[in-house]
Structure I
Amino acid sequence: MTDEARSEFVERRPAPALRPYLAGYVGYRESGQPPGRHRGLPSPYLTLIVTLDDPLVIAVHPDPATPPGRYDTLLGGLHTAPALIAHPGRQSGIQLALSPLGARALLGLPAGELAHTDLDAGTVLGPFAAELRERLHATDGWAGRFALLDRLLTERLTPDTRLPAELVHAWRRLLASGGTVPVAELVRETGWSSRYLSRSFGVEIGLSPKRAARVVRFDRARRLLQRPPRPGRAGALTEVAVAAGYYDQAHLDRDFRAFAGCPPSRWLADEAGGGFRNVQAGAGAGSADSAA
């Protein structure tokens with residue numbers, strides 16, 4: 001007997017106290033779809049996924065040396081290669097988009113320690129990861145689950161004062177510019193040397209400033225591509241390339257091949273044909289890093 005086709009996709013901003021650290025929550029529950037795979041793409045946010053039913057199956061990790069795995073909770077750092085996520089026709093859970101600048105406050109370690117990795121969230125969060133899943137699973141409705149997340153994460157929050165103002169400024173500038181601000185400008189604005197800026201990004205972000213800027217720009221382009229009307233009309237990819245700060249469509253294609261493993265037209269076709277709405281469509285679209 002097959003599941004009845006069902007699709008729920010709910011976005012919510014976290015409580016005000018969490019907004020400097022978390023961009024948003026995305027709750028999802030889908031069933032009755034054809035089995036398949038979809039890509040988890042690089043973005044400017046760390047990912048925490050708490051499943052509600054079946055485990056999340058990662059067929060291919062951003063680090064190809066990591067074997068496939070099944071996860072009740074998953075924590076991933078910033079990465080520059082896609083993950084391949086397999087599903088049997090259903091999936092459900094909540095995805096949290098965590099600012100790299102919030103890693104110390106919510107995870108207890110700098111984001112650089114998680115770069116290019118996906119791992120069981122319990123490895124970092126300890127028993128809290130399993131407790132979080134159990135309590136979310138026992139809570140009815142998305143509003144109740146989001147309220148529970150707000151409460152538990154606020155209780156866990158330990159603001160860290162070791163982040164230099166210069167680094168915070170540079171990261172926010174990258175996000176606000178959509179990844180188009182030159183690194184030389186960040187060096188000038190912070191008053192740091194390019195070497196020191198790069199070293200600080202490596203520790204607290206997990207990517208070099210130049211690499212991080214490419215990921216931010218790619219993430220913006222990916223979001224623009226997903227907005228209606230769906231690309232398919234003549235010139236749509238060129239328009240997105242220009243709006244996202246690429247030189248031309250060929251430049252956009254190169255970054256998509258690097259970060260998604262395929263050109264944008266192929267990615268859109270795969271996502272549309274996979275049955276599932278991409279959870280990343282909403283994750284990270286909030287205001288983390290810009291909240292006061």
Structure II
Amino acid sequence: MKFQRRLKGIILVIIGAMLWGISGTVAQYLFQKKGFSPEWLVVIRLLVSGVILLLYDFMKGNEDIWKIWESKYNGLSLVFFSIIGMLGVQYTYFAAIKYGNAATATILQYLSPVIITCYLAIRTKKIPNSHEIIAIILAMLGTFFIITKGNIHSISISKLTLFWGISSAFAAAFYTLQPRSLLTKWGSTLVVGWGMLIGGIAFSFIHQPWNFTGQWSIASMLAVIFVVLFGTLIAFYCYLESLKYIQPTEASVLSSVEPLSAAFLSVLWLHVPLGISQWLGTVCIIITIIILSRAKVRKYS
């Protein structure tokens with residue numbers, strides 16, 4: 001029975017991570033093959049997913065989804081999370097895909113655990129342990145291979161891809177660290193639901209949902225549905241559900257299949273050329289994730 005529960009958790013987290021990775025490649029298809037804009041896809045994804053998540057939380061028995069706003073501190077913290085964290089990580093990630101490809105964007109975003117490690121070490125004035133130092137070196141080496149193909153005198157990706165990819169890593173680090181107290185008190189479904197909805201509403205003032213560019217077809221319509229439904233809602237549900245059966249550290253390690261799935265699908269479907277150096281960089285960053293995930297949790301105060 002215990003084995004079956006654990007197996008269920010492993011399958012769920014792998015499905016969720018693969019859906020995240022695949023949705024990035026599907027977004028690349030929309031941007032580069034169908035002329036969709038990252039701005040439109042971000043605002044639609046956030047608004048639709050936010051509404052559905054809040055409705056889901058309400059139907060699950062949380063009848064007072066507005067209670068989180070009663071405290072001014074909670075409300076302000078939620079707004080910061082929504083705009084800087086949720087909207088920030090969504091837009092920077094999709095922008096990196098537009099100017100590069102899903103594989104590179106996903107791998108660069110996975111530098112966020114290294115950024116979190118460095119931030120916590122600086123804030124607490126504690127020197128990183130040996131595992132963390134090795135992980136940081138591997139992450140830097142992996143990034144070097146990805147952006148230069150091993151040639152120190154050249155950059156193999158565009159400057160915009162590099163800028164938005166690194167920005168996505170910083171946004172993901174903020175997204176991970178900032179809402180901890182909110183998540184503990186209110187739960188992930190409610191916080192992420194509000195985060196998506198507020199982020200979508202805020203971004204609507206910059207890019208209206210009805211301001212659309214691109215080519216509509218059955219394929220592009222199915223791609224949008226996949227990004228919103230499978231790449232957001234179902235992926236999010238699978239990941240959270242897996243935490244009932246396996247430890248968060250195990251879930252973090254297994255979620256490293258996301259950059260791998262994005263890389264493989266980009267090569268097989270969209271024919272994105274990835275050389276040996278870029279695959280080596282990918283492996284370095286995935287090992288970094290595993291090291292930081294499996295390392296004993298240090299107590300920061």
Structure III
Amino acid sequence: MNAAAAGTWQLGDVIVNRMGFGAMRITANPDRSVAIEVLRRAVELGVNHIDTAAFYTSPGGTLRVGEGEKRWANELIREALAPYPDGLVITTKVGPGEDPERGFYHATTAAELREQVETNLRQLGVDCLDVVNLRIMKKPGEDSITERFGWLAELRDEGLIGQLGVSNVRIDHVEEALAIAPVVCVQNSYSVDQRSDEDSLIAFCAERGIAYVPFFAIAGSSRESGATTDHSEAIEKLATVHNVTPQQVRLAWTLHHSPNILAIPGTGNPSHLDQNVAAGSLQLSAEELVTLE
């Protein structure tokens with residue numbers, strides 16, 4: 001069982017295994033040592049692409065650990081994995097942020113984006129962030145990303161960022177970004193049963209060598225609440241046929257759907273981590289894929 005079984009993708013100037021790890025849920029484990037174990041185990045299993053963010057903290061800001069401090073995903077990653085092994089790519093995102101006075105907010109100025117980038121640098125303990133996604137809140141008619149993405153491109157030119165991506169976007173947003181700087185990945189919500197109109201965006205990215213990184217591939221309609229239990233009859237049937245979990249079928253479909261898709265399932269549970277990585281070697285036939293479509 002190894003993440004390499006899912007195949008690889010050229011993420012800009014680096015090669016990553018298509019089965020990665022999402023750090024959003026790592027803070028939910030009340031046992032810090034287990035959270036550290038999960039991160040280290042992921043790398044042992046061949047995961048070399050970890051997705052995170054400075055605003056990934058203890059759920060709702062209510063879970064307190066140690067001396068009353070929040071648990072931050074970036075700091076857990078640093079504790080578990082630094083000094084980072086060669087070939088490990090850590091992708092983070094900016095746009096959303098958390099401020100003691102304002103609470104949760106979205107950056108709208110160059111200064112705010114710089115501050116968020118510097119927070120990620122400090123928490124992860126690095127001089128340059130491998131990949132930074134600009135995550136936006138879509139507002140039809142008034143949501144151009146040109147200015148914000150341009151500011152991140154300037155930080156890339158300063159050497160604070162290696163490569164750039166975008167998140168929660170449409171095709172026109174990606175086109176805006178490409179006019180400014182190379183885009184190595186697009187990260188949107190997507191799953192076998194929550195697809196919206198994303199297939200055209202996936203194809204758009206594939207044609208340009210851009211990775212499409214879906215979040216909520218396992219969660220589906222449950223989104224931030226975690227893995228859904230609302231599976232279709234087709235998913236349940238294939239899980240039985242292959243003697244795997246419905247979540248593994250969801251991940252296998254995700255990887256089969258397009259070669260430019262990178263999976264980033266997240267968990268704070270060691271056994272679930274093993275199952276997620278194992279899903280990278282689950283082969284679904286053309287006929288089985290049709291039933292899921």
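What follows draws every value from the coordinates through simple rules; no lab data is involved. Predicted model only: the values in this text are computed from it and were never measured. Cβ atoms are built from the backbone, for glycine too; each structure is taken alone.
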Original post:
With relative contact order in percent (Cα under 8 Å, 6 or more apart) derived from the coordinates and found to be 42, which of I, II, III does the value describe?
Top reply: II
Original post:
From which structure (I, II, III) was FRET efficiency 1/(1 + (r/R0)^6) of positions 58 and 178 (r between Cβ atoms, R0 = 25 Å, to 0.05) calculated, if the value obtained is 0.55?
Top reply: II
Original post:
Which of I, II, III yields 15.1 for mean count of other Cβ atoms within 10 Å over residues 106-113, as computed?
Top reply: III
